[in-house]
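**Q** Have a look at these structures, which come just after this line.
Quick note: the coordinates plus some simple rules give every number you see, no bench work behind them. Because the structure is predicted, anything quoted here is derived from the model rather than measured.
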Structure I
Amino acid sequence: MRYWPTCVLALVLAGLGLYLYVIELPQKESHERQDTVDKKVLLFEQDSLSGLIIKTDQQELVFARTPEKGWVLTAPLSTEADQREVQSLIRALVTGIVARTVEDHSTNLAPFGLDNPVTTITVVAGAARETFSIGDSGPLTSTLYVLRESDHKVLLTNLAPKDFVNKTLMTFRRKDLLSLSQGDVERIRLTYPTTEIVLYQAQEKPKSKWKIRYPIEAAADQTEVRALLFRLEDLKALGIIDPGPERDALTKTLTAPKVKVTIHLADGDQTVRVYQPDPTSGEAFAETSPTGPLYRINPGAIRDLTKELFTFQDKRLLGIDFADIAMLSVKTSAEHYVLINQQNEWVLEDQPTERLDQQAVDLFVSRIANVPSEERVIKQAGPLAPYGLVTPAAEFIATGREGKIAGKLSIGSHANGLAYAMGQRIPGIFQIRADLLTQIPGKKDLLAAQAEKTPAGH
């Protein structure tokens, strides 16, 4: 019996624990949940939303959410919506916090700018809906007074005016002229008044590469093609002229487009025509369909999309990729030697037993293979003497793995940091960076033993 006080104490503690678990903790969690709910501006979950109405004294915009296209505009016209703008407004409502309830069932809304709200937003979630009236800015930066219709409370919220004020039909219309992902583009056709350029993505290992199909068959400048795709992705309307009298009148001034761009994708083609009827006006227009809207665009887009063939050509002059070089002949005024790649190891043709510094040779051959033209001097090679190319300062001849000469590069006279050069990849004479001439190693510099003797940093 001496243990009975302990048993009683254990029973009391167990009862207290049970009380806390069954009564106090659920009540506390319920209060915390209620506090969280009370602080939310919108009580609906974002994924449950199916409709949206934005009303100002100028217009009423009606949106519906569809499985195929996401948010679409259904009134005052039926068209695609700017997904980012609609989602931004909804996200602001969903994440909005009530700082405090200012008035409950207030009859005097004027002090809060709610007697004539700048915007009224109705959010639809299936059969349920909630309406918010947006009033004046609050006492702190990025706060708004909001009247919530369901409980008729005037709320001071952390909603920012920029998300709800001065939004127009143009704000919420889709402004992207093309819908594309770079990885899905198979071919690009640029049609100009007097010529055409066709680029295509060749499936090569380890990754696909852009090439030119027309007017010549050639490798493309990968950076330039990607830049073109970025510009097409970023092509946006500054204004939209829907079908009607204004569009009809403007169409009469649009004759031949400056450029017609056709994007070929697996699921279909997309086309945009760009016009500039009066270059002095500072206006440019685009259309994606003869019966669709006309779009006002930034005139700079014409410069971005009208490029000559040379812009898209691979500007590496040698004419063969580093990985495909089996033999490289190097000739300068000082010496002449030939490097041979034998099972991924470089050797000198006349000293095959000498061990070379493989890293140094790789770096040197890579520089020769990848040297780009900085500027084209003449399109077709003419007299070579003015450029020091009759007797070049340096000459490189590359043989491919099939045993045929696949690349040539000659470097002539130089001045002001640039040197004249001509290569096998592109006809003409070009200027390249002259520092390549100082980076041509002699045979002794390539020997592994010589590299080991040379102090670090030299």
Structure II
Amino acid sequence: MSITLNLKRSTEYSGLRISPTLAPETVTLETAGKDPGDIRLLGGKAVLSLGSQKKLSAEMLRRAGGALAKWLAKNEVAAAGLELSQLAGTGMPPSTAVTAFAEGLLLGAFKFGAYKFGYQDKATTLSLLLDENSGLGESELGAYLQKASIVAEAVNLAREWSHEPPNVINPLTLVKRVQKLAAEVGLKCTVLDDKQLAELGAEAIVAVGKGSNTPSRLIILEHAGKAEGQPVALVGKALTMDTGGYSLKSTDNIIGMKYDKSGGMAVIATLVAAARLGLSTPVVGVIAAAENMISGGAYRPDDILKALNGTTIEIISTDAEGRLVLADALAYTERTFKPRAMVDIATLTGAVVVALGTVRAGMLSTSDELAGALFKSGEHTFERLWRLPLDEEYFDQIKGDDSDIKNSGGRYAGSITGGMFLKQFVTDATPWAHLDVAGMMNSDKEQPYCPKGGVGFGVRLFLDYLEGLG
């Protein structure tokens, strides 16, 4: 389902009825002891609870918006009106309340049905009704809705592309999609193929793609921004399919590996939104795309590779491939753009799921300032992070025998040693953070404003962080 938001004066609106017996033509809001999203019919209207006034927050408004989106879809509502007076009276700044609620609506409406026979996207027009009690001007409200729409569309883009199967999106078809999208929104797009990467000395990312008929690609997106100075760099892992290579995944664990590209999809979506929002901060997005397959040309355990920065890597597991593509991507990004800060996002380890479950993503960082800013944005957007240690003693687990480092340090502290591995490809001159989002990128159950499947985690967090830079 898709939802279109528009503004109308309450006297101009006449709603469409759902059925002869169920006919609320407007939706009103209330703050009560009920859970956010609870909906009841009262006097010909649908009344949506925002939750308890004492516990009201932006996240509760998102959840209430998501619940309304699902209710509209379930009842096949083609058009409805939403009275805003109660939303304006939440005690939160109007920008926060309206944006959060609108995000919940638009994110809650997402559904991926591209490959279902006969699927048609049903549309709902939701008119936000302005009256003397709303406390909001039309132009002001319009700006909030425009921003919420751009952000939600970016998240839903990341979700949609994450859902796409590996026979549709591979490194080569991903390049075509990104190039088309970049041209539409005004992003500069550069693509390095496997031959160019090999010439640069990026053996790690090239090796991961050698077992596939679709070799590795490095995709670079640039948003010029308006501010002076070096860009912020976002680096995303985009494994369009991960079999584990010769360290083959089990039958159960190989299912869902189409979501192993989700970090890269979040970076693409963030750059698209940055361009559409006209963010002042220059931003670079680097997407390391590869397909980890098995063939006579595939890389193997015991192979030793040389990364772009000259570090040699002994392969312990071909299923620890994400850190290999990111190693070269991080080194390339720092060398080429000299960013003011660099953040990578990846479905890197199962260990982070054991440690933090599906509530928070793991974060490791060399900069307290950067880590603090990302943590704060995570709290604002409810895409929450938890910082893990990066003590030098953890390096002993990945110290190489016949090489500089190994690509796996074993079971203990797996998420930390994964981060320690990546740290070897960023110099001390660049503030860096790594987000391990293996537990956050797809969900096996429906969430308040996200269906089962791709979540699009990281897009709203990144945009909040980038906006905070001015």
Structure III
Amino acid sequence: MDTELLARIQFAFTIAFHYIYPPLSIGLGVILVIMEFNYIRTKNKMYERMTKFWVKIFALTFSIGVATGIVMEFEFGTNWAAYSRYVGDVFGSALAAEGIFAFFLESGFLAILLFGWNKVKPAMHFFSTIMVSLGSMLSAVWIVVANSWQQTPAGYHIVGEGLRARAEITDFWAMVFNPSSIDRLSHTLSGAWLAGSFLVMSVSAYYLLKKRHEEIAASSFKTGLGVALFASLFQLFTGHSSAAGVAVNQPAKLAAYEAHYDSSAAGDLYLFGWVDEQNRNVNFGIKVPGLLSYLVYGDFNTPLRGLNSFAKDEIPPVNFVFQTYHLMVAIGFGLIGLTLLGVFLLWRKKLFTAAWYLKLMVVAVLLPQMANQLGWFSAEVGRQPWIVYGLLRTSDGLSKSVEAGQILFSLVLFSIIYLLLFILFLFLLDQKIKHGPDGSDHIVSSDLTARA
């Protein structure tokens, strides 16, 4: 393997592992606000026990997320020094804003959220919960802004020449509200809300199947289901809006999403298939003719720019992007189906007695995580060969002094450490789930069925 490929694999591995945790923190943060609001509103101690339980899960995901995120900052300097120099002024401002406006807000109020139950007034504790949730989402704002600038640069000019060239901000707000930032932020947040809500429903379904902590499990499940219903439908809207933006700002990426090669033809929308990149066609594919053109232009017959209009060295790995994108979309529709089915069962008062559905929801916790990862892969690989779209190629962003052997050694080392961290996370999560909410095993199944 050459240096560039190893550096890309290492960064992809570290960020993919890290990206397991922030979506959970963001999603759980919103759910904690809802749960504690119900406690403030009703004074029902059950909501307090429920909130305290999920605060423990939130704290675990937050701590692992912080630990795994630090490594990426060092990789910018070790493996991607040329890239860091090129985008330092842009990335630095966004990351500084994340630290000042998001991380300090979240981590500062987290102490009150964790330890302030009997030390501050309920209203103050609830305010702290809101601030922690807001801080987690603000953190996503600035990270997505920085990444979106790489996809659709705006509000900058280039100073210097050759190896000394770098991007410099001329309009901070144009950089923040670059052409893709709002679409990508809304899509990212809705994916995070789905990750958090499906974790809540998975654990709650497990308790219901085991007939443990049933009152809290039922209430938690309904809270998670409500958030998941909104997030899954909102995800559909944000996904369409994001794809429409890609059509304007990154046409090669959109063409790769659907393996569209012929610029004189309307864009078809594939349900699935396998791309033969050498012969530029899709094998075993099922498609809806012209639907991609309709979604972009509102007309089934409007030609859509294809990959044959781009230089060969400006086309991303089409089949990889095609597969990850379509798997993400398929999972997204599956999540909508699962949440609508849950709402239907709740309406029919069969939700908590439908063991087959509860078993399905226990394992469905993996689906939002898979969709988030696949979406990130399709977005990032889809902009190749550019690390900053249209400005800096990935191959030009590498550190000039780093060697392949050094990257391989650190990749193996990170893999071992991250494996140990993941085992620790699963062990602690399992322990907290087995322990369950304190003092909540007192409701009988007949009462629960009536409430469903």
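**Q** Taking -23500 as the value of helix-only ellipticity at 222 nm (-39500 (n - 2.57) for each DSSP H run of 4 or more, over all residues; to 500) derived from one of the structures shown (I, II, III), identify that structure.
**A** Working: I: -6000; II: -11000; III: -23500.
Derived from the structure labelled III.
**Q** Something else now. When relative contact order in percent (Cα under 8 Å, 6 or more apart) is calculated for each of the structures I, II, III, which structure yields the highest value?
**A** On the way: I: 9; II: 15; III: 21.
Structure III gives the largest value of relative contact order in percent (Cα under 8 Å, 6 or more apart) among I, II, III.
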